[in-house]
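So, here come the structures, one by one.
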Structure I
Amino acid sequence: MSKGAAKPVAIVPAAGIGTRLRPQTHTIPKALLNVAGKPILAHILDALVGQGIERIVVVTGYKGDRIREYLAERYREGVEVVEQTQRLGLGHAVQVTASTVGEGPVLIVLGDTIVEPRWQDFLGGEVAVIGVKEVDDPRRFGVVEVSGERVVRLVEKPADPPSPLAIVGIYYFPEARPLFAALEALIGGERRTKGEYQLTDALQSMLDGGAPMRVAPVGGWFDCGKPETLLSTNRHLLQQVPQPLPIPGVTLLPPVFIAPTAVVEQAVVGPHVSIADGAVVRRAIVRDAIVNEGAVVEEILLDSSVVGECAVVRGAFQRVNVGDYSEVDLSGRPAAE
């Protein structure tokens, strides 16, 4: 951000249900799912605070009370909450912040996606910026068509992609008013795509009106929308957290995160394991897993797994003395005829 430039207000939409993450999201909003030692939302907010952003507006919806409680405990200043009372799409989620944000520069960072941008690309300048990442199969994403760095067109999940640049969920606008005006026109005109008001539709109308936009690549882009991507994000972020001190009777295979109030006994933990506050892991082997607050994992080998808050997972280790050419099936499946 250039010297003397106004700091943007950050908008963090975190109103989604997270249907692909059920059963975890039956009881907790997606933004509060734990990854590498803290909720997805905390990774995003901490990064914004670290860049000197002084005002952050979080948009809540599904189980918004849980998010409000968490923010009140962890972020007592500089974070405001606006509720999206109807699930009408990302464009609508941004629009409901208009009276709170007002005018001036604005930064939008999606609340269920962790990105690792060059922040200087998104914290200043006179031209709007869309964060992008080159992907192998852009047909699964919103795609930016460019001429040089300048945005020409936005295309949602194109059959014939005009570029390999996927939209990753971070945007900067030097002035909020044109963005909110485009969103208001979109909503007022009942222009929906798949039943929702899309942010990309508003951005396309701004482009059609001559507004300049450019792209900026991000180094890391981690979608936390499915269990497998949540675990892959956990694997990546664990490489950046301090490793725990040795625990008597426990073998730690880094990288791992173990919260201060977690209890770990007679276990092998790691690699790529995150154990939250109040969780218990005892007489178990746990790898590539997220164990959430208050969960109990005992006497089991756990791999590539997500254990929800206060869940209990118990198994049984087997001891056998098997002779030559024997066959032992402990899978529990019916024997083949």
Structure II
Amino acid sequence: MRTLLSALAFLLTATTLHAACEGPDAFLQLPPDTQADLRAKAAQVPYSSGTLWQVEKDGVTSTLLGTLHVAHPMHADTIDTLLEGEFAANQVLLELTSPAQVAFQQHLVDHPGVFLIETGDSLIDRLGDTHWATISSELQSRGFPPFMAARYQPWFLGLTLAMPPCAMAEIAAGKKGLDHMVEQLAHDLGLPTDSLDSTEGLLAILAADPLDEQLKEMIWSLELDLFEDVSTQFPAMISLYEQEDIQLIWELGRHMTLARAKNDATARDLAALLAEVQTELIETRNRQWANRLIPELATTPSLVAVGALHMPGEAGLLRLLETAGYTVTRLPLR
């Protein structure tokens, strides 16, 4: 379970899709009282709404931008907003720069045991005919040949399955997400870029579980039909991002995941796993990033562009900076 939830969270902290992922809005399809309850929960979280922020300390001002990694028509307007605001920055900080992403991929090539099952049975045998048939169908809907994934470790397979089919064509076409557009902006302006994440740090989160645990969690995910939520949630998440209701994206995903529970015990297990994923994939990374940003932004004006879900919360980047003495101001996105 953690395998898929980690993959989903990894994507959702930074990824929503554009109009190619059209469909019914899962949030608006919820009963009005459930919508109101989720909005109320989101509103209790610090900095629950907003995408573009200014932070200032000791007269030094920086800009923080909550991003989407996948193409969306509104990204061009966001870049225009940055340019029109004449943001002052001496550097641009991203989760992973393009060279760092290449290094991550090369690390996997050089160390295939990190993401492949190198010995023993493949997933076809380990998961059984029924579960493999489900995975094969999901992979085919994404234009991915199932045989190529037969020796993927579940954590790595989860990254593919967590991407809705509607996104695969966009990725194949080379359309850029907001992070890449910000990086290109930095290059155009002659600004240096750097990564907040590292290959080692990400793999410690994504690939830490033993194979047996990964397999058990993958089977549980299949039995609860969590893959079905991957596509159905995204149109709602697009809309919520456009409205800058960032924390509501997490609340909706959590609600829909818990709705899959077939009994109270499963609901408790799911809630615990969601909390674990939130802690490890979002909050722990936030604190690691803040350890660098808190001293650095006090002396170096910067543009920091990271996944939107890293902004809200008591352990969100904005609260961590505020606690460290920064003044935090929301800016209009457009």
Structure III
Amino acid sequence: MITVVIPTYNGLKHLETCFDSLRNQKFESFAEKPEVRVILVDNGSSDGSVEFVTKNYPEVEIIKLDKNYGFAKAVNEGIKYSLESGDTKRILLLNNDIECADNFLEEMLKGFTDDFIGSVACKMMNFYNRDVFDDAGDFIKLIGSPYARGHGEKDTGQYDKPEFIFGACAGAAMYRSEIFGEIEFFDEDFFAYYEDVDFSFRIQIAGYKCFYNPKAICYHKRGATSGYTSGWQTMLCERNLIAMRIKNYPLSLYIKLTPLFFIARLKRYCGFLRAGWYKVFFSAVSGYLKGLARVPSSVIKRRKVQKMKKVDNKYIYSVFTNIK
């Protein structure tokens, strides 16, 4: 069984396109069509999302939360609920503002060619400009900065190669259900942003890999410039970045790369000032300070993460240095 978990918060205007694309899925290469279960996790929406889905998509199961808990807790609730039956083999996390190609689920399933593959990433394109990439897999630069590969680039076939990559953007990522028993769930203290990078890091540490299948295509409504001038998003990213590094990097590698981390943050903050984005600059500094305040709790989490480590430091370093 495939379980699709969709978190939403006042996303009524997106739901019809998303759910219709799931209804239209084809499995032409499968002798028997897999069972698909869809779960909507509503973060306390007030725009009628729940009522709309109940009326128009009765096959969708709904988990109603009392307020907006953010992405991480919402998907965790959906994942835990889907695992209760014991029948779910693959879990797809999907943003509510995504339209899937009609063979999307089929191609995502094809990515699990070996037992060591813990997640599958897709070719995520811009919803409005469908020859422009939104995300072709998540990566971390050697300087410690996560980024979406290909974001904003025109598709000329540069990411048409199936390959192992660092991680999958959780806006449209499929996971082997067993890994949640081994590395647990998304870090709810992140609320939103980089929780998927943190999770992908743990997948790598635990000895699993992420496979990128360019034939699995979906379309995302995220704007080409979103996030760069959002003070709230910048604050969360800066805060969560510190926790992600402390939790996951081997100590020797963390110490070795700390100067690069510092230079990268300094350049980023100076860039905000040069652009005149003073509000974003102060949000970034605020997020950095909030991240430092959470160091003790991050260290506690680190002990647990490092106990699941099944790869050596050389391999982890190669994950960053092999990025082109």
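Every number here is computed from the coordinates shown, using simple stated rules; none is lab data. As the structure is a computational prediction, the values presented were derived from the model and not from experiment. Cβ atoms are built from the backbone, for glycine too; each structure is taken alone.
Brief remarks on what is shown
- Answer label among I, II, III for the case where helix-only ellipticity at 222 nm (-39500 (n - 2.57) for each DSSP H run of 4 or more, over all residues; to 500), calculated from the coordinates, equals -16000: II
- Structure with the greatest value (metric distance in nm of label points 7 Å out along Cα→Cβ at positions 26 and 66, set I, II, III): III
- For distance in nm of label points 7 Å out along Cα→Cβ at positions 146 and 290 computed as 1.5, the structure of I, II, III it came from: III
- Value 42, calculated as relative contact order in percent (Cα under 8 Å, 6 or more apart), assigned to which of I, II, III: II
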